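Trainee: Structures for review follow.
Just so it is clear, none of the values below were taken in a lab; they were calculated from the coordinates. For clarity, every value in this text was computed on a predicted model and none was experimentally measured. Cβ atoms are built from the backbone, for glycine too; each structure is taken alone.
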Structure P
Amino acid sequence: MKAKLLLVSLLAFGLSTSAMAADNVKDMFTQGSVNGVIKLLSFTRDFDGATPKNQDIALGGTLYYKTDSFKGISFGTAFATTNIIADNDDDGFYYGLSAPVHDGVSRLQEYYVQFDGFDTRVKVGAQELNTPFLNTHPIRMINRVYRGLSVVNNSVDNLTLYGYYLKDHMGWVDENFISFSDDVYIAGAAYKLPFTALNSKVQAWYFTMPDSFYQTYFKADFSKKVNEFVLHASPTVFTQKSQGDELDGELDTYQYGLSAGVGVFGFDLTGFYARTGDDSIRDDWGYGKIIIQQVRNSGDALAGDRADEDAYAARLSYDFGSVGINGLSAYVMYANYDAPADTIDETDLSVQYNFSGALDGLGLRARYAIVDADNATDLTDTRFYITYRF
């Protein structure tokens, strides 16, 4: 009921303002915009020993439509689908390309009403969004999506304020919205510091589910060009703690760390360190942890007990545009995740090419990961992407 009243209020307020793009309701829809992505993905995960591999080849993507703005009001919707075009019944399904077991998914991805005015954007309904706590997590066929209210304000130069109230979510292969264990409230601020000698941005966030847990998040990004070199660093610290009725169990942990590196002549070498506290990090909706790899992440509960983990990583990337091959890039990344319960090593290889000219929007990518664990099954993970964005 509150959401309905808010929606009506926004519509009435928008119609009372003079700012507009379309001249009338008809133009609002006929002058709308369409964009999307088509994907052909092949993901395979092979395990040592007798564990069957996970494998799927899927075709799908997402189509977005947004009306033009009329008196500050616009509407948006999106449709998404993933369809298995090759699988083996003897293999396990690759979650995120298919639902259990090797099943396709088609769903209404977004549907919202949006108001823009007074340096503020208000959106109500099902929407893709990105915060350090929950985001689209765009590493499978369909993005994660959330339902509720979002408010973004840019009234102050270089400062962006965020506010969210969310009720439901859908993961990569859910066909219907799933309620959070408790309502989600998020507040955030990002500020680009007004320094000319140093590019710098700071952000602070607070996330709470009153009867589950809360999180705080602080990050700074710094970069500076010195002759041909670009120096960069990003310190981060965040906390997680259960509260209220603890509907999702006890939780009291943190993660802090740093990424820092140098770029020159197309190369970029970055080192990472992350320290995780007394519990593994809860990461249900795509979390911005300090070290993120193809398979493993720092403090990630999906890898088992990662309490008291020290993680170290290094990544070397190269942009071939420096030698005239625009659109081609590659990297190699190694990480060691050392926790009392288990030590895990992962090595990632990635090569990507984005076309231009007549084939602008077409992209190719290949990724390969090797994961070795002292007390768990070793595996390799291979992913091929053909994508077309329009």
Structure Q
Amino acid sequence: MRFSCDVNDLNTSLSIVSRALAVRSPKPILEGILFESCEQGLRLTCTDLALGIETIIPATFIEEGRTVLPGKLLCEIVRKLPGGMCDITVSDRMQATIRCASVRTTISGFDPMEYPELPEVAGSSFAMPQNTLRDMIGRTLFAIAVDESRPILTGCLMEIEKSEMRVVALDGFRLALRKENIEGPDQPVSAVVGGKVLGDIAKILADTEDSVSLTFSRSHVQLNMGATHIVARLLEGEFIRYRQILPQEWQTRVAVRRSELGSAIDRASLIAREGKSNLVCFKIDGETLDVTSNSENGDMEEKIAVTTEGKDLTIAFNVRYITDVLKALSDDEVFMRFNSNVSPCVICPTEGDGYLYLVLPVRVFNS
């Protein structure tokens, strides 16, 4: 096998496919990247069996063929090559020689016959803008569970209907829900995609209106975007019936400027993180929201002007859970809805229903 290609093209494609590179796998070949000639040019494929990525770049072949090269080492070598064209020759013994300008490097590869093929995915399909999917993932992924005791919660639930898509994540302490209007498939889809996989997919998706096609089967999801093709294994199990835990009514509703609340909580966290509980307390008193925190080293208090409907209330939260939600928002103003000091707080838009975040409070006996 012998071919030449642009170093920048090769470096870009390696950065994409290497997101599926296995680390310390019992199958050493999964730590490699498959190179093979095809009609469109050079196809690169990488898989750790949970996630598979392939992409195609232009290349000129003197001799067609296939090989598997060690992924981590190859990525580091190509990243440090000078610009321009590089020439790669692979011997019958899978010894690869990389030449670029005055640089020559030789590395040992693997037999490509042992490399697993990506699974074929057939099922319900639809397309949506890449930046929309990227945004939905980015604004919910923080709420997945880290604890592996309930594996299904380490992923995001995707619910797709003819005109709407929902992405939901929850970990038992908070819930994140994003909703978008789309042109969905004829048959509804409900699937859970692992958090790590979704994080890698989000980094590959472009921040543009270019479309990405999604196809779901019972066990996998496939994404096609231009020359890049992604296949991910779905998580098995039943997701929590989250609709049953979303409060439908409220006793107190506060309209607050997101930036003001975020800054107040950020300042309060300086004191809160010095304590054992890392708590921030909200005291709603008429048109004022009093944000306080305290620890053995001191206390902090800040008053924010808000618009309130309903009863006054005092409630406490883990600082990190509230901060994560505010970082996922971009609206100037949001609603915070409460029922009691031991019931979840719902954070939602002042107009529309494109998102909903739920945060459980912390019971404090002196509240």
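Trainee: Looking at FRET efficiency 1/(1 + (r/R0)^6) of positions 202 and 290 (r between Cβ atoms, R0 = 30 Å, to 0.05), point out which structure of P, Q has the largest value.
Mentor: P
Trainee: Output the label of whichever structure in P, Q has the greatest value of FRET efficiency 1/(1 + (r/R0)^6) of positions 154 and 178 (r between Cβ atoms, R0 = 35 Å, to 0.05). Provide the component values of the computation, followed by the final result.
Mentor: On the way: P: 0.65; Q: 1.00.
Across P, Q, FRET efficiency 1/(1 + (r/R0)^6) of positions 154 and 178 (r between Cβ atoms, R0 = 35 Å, to 0.05) peaks for Q.
Trainee: A value of 0.15 was computed for FRET efficiency 1/(1 + (r/R0)^6) of positions 50 and 146 (r between Cβ atoms, R0 = 30 Å, to 0.05); which of P, Q is the source structure? Don't skip to the end; give the middle numbers.
Mentor: Details: P: 0.15; Q: 0.95.
Computing FRET efficiency 1/(1 + (r/R0)^6) of positions 50 and 146 (r between Cβ atoms, R0 = 30 Å, to 0.05) on every structure in P, Q gives 0.15 only for P.
Trainee: Oh, and also: Looking at structures P, Q, which one was helix-only ellipticity at 222 nm (-39500 (n - 2.57) for each DSSP H run of 4 or more, over all residues; to 500) calculated from, given that it came out as -5000? Write out the running numbers ahead of the final one.
Mentor: Working: P: -1500; Q: -5000.
The structure behind it is Q.
Trainee: Ranked by FRET efficiency 1/(1 + (r/R0)^6) of positions 170 and 338 (r between Cβ atoms, R0 = 35 Å, to 0.05), which of P, Q sits at the highest value?
Mentor: Details: P: 0.50; Q: 1.00.
Top value of FRET efficiency 1/(1 + (r/R0)^6) of positions 170 and 338 (r between Cβ atoms, R0 = 35 Å, to 0.05) goes to structure Q.
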